[in-house]
Structure P
Amino acid sequence: MYSLDKANKLYSEGKLEEALIWYDKAISAYSNCAQAHSSKADALEALGKRQEAMIHYNKAISLEPYYNIKRGFALLRRGDHHDAIECFEKG
């Protein structure tokens, strides 16, 4: 999946806004790709767009429950320990 690979490369280079464009392309092509939603959520979280990030974490979780763990780490970084623990227990 070229667009997801491109987005991940841009993310790793710190080009978050550009990565978001490519995550959107990946999601457009593969709307049920949990990894694309989760990775987009990571980029949004890094940009401080927390509410939007949670939408994509939740979508990833609805597709693959494993992604509860990534959502848990995001909540933990925010200091929301109670909700983070719940995610880890579910994941």
Structure Q
Amino acid sequence: MLKAGVTGASPELADKLQVDEGAAIVLLSRLCLSEGVPLAVQTSYLPHGLCHNLLQFVFRLESLYRVLTSAYGLPAVGAGQAIEAALA
């Protein structure tokens, strides 16, 4: 886990998550590896109101989607993805 915390929703994130601008959202940023080599940084944003205490879980050991389904009754029904290339 590179970063985990609660922050305020920017106008763009508020629109995408259908929350008010500045509303509390959970930010999870993880490093994805392939055979031990860094491959990508995956960042997830979730409305804090739907998943209080989400940060208590150890996502190095648990799947975010499994936790959302089992602990909060929130199965994944859709997601958005943006991929950007950058120099290392």
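When helix-only ellipticity at 222 nm (-39500 (n - 2.57) for each DSSP H run of 4 or more, over all residues; to 500) is computed across structures P, Q, the figure -5000 traces back to Q. If distance in nm of label points 7 Å out along Cα→Cβ at positions 14 and 46 computes to 1.0, which of P, Q did it come from? Of the options listed, only P reproduces it. Structures P, Q were shown, and Rg/Rh (Cα atoms, Kirkwood Rh), for residues 22-69 alone at 1.02 was computed from Q.
Bear in mind that the values in this text are calculations on the coordinates, not laboratory data. Only a predicted model underlies this, so the values are computations on that prediction, with no experimental measurement involved. Cβ atoms are built from the backbone, for glycine too; each structure is taken alone.
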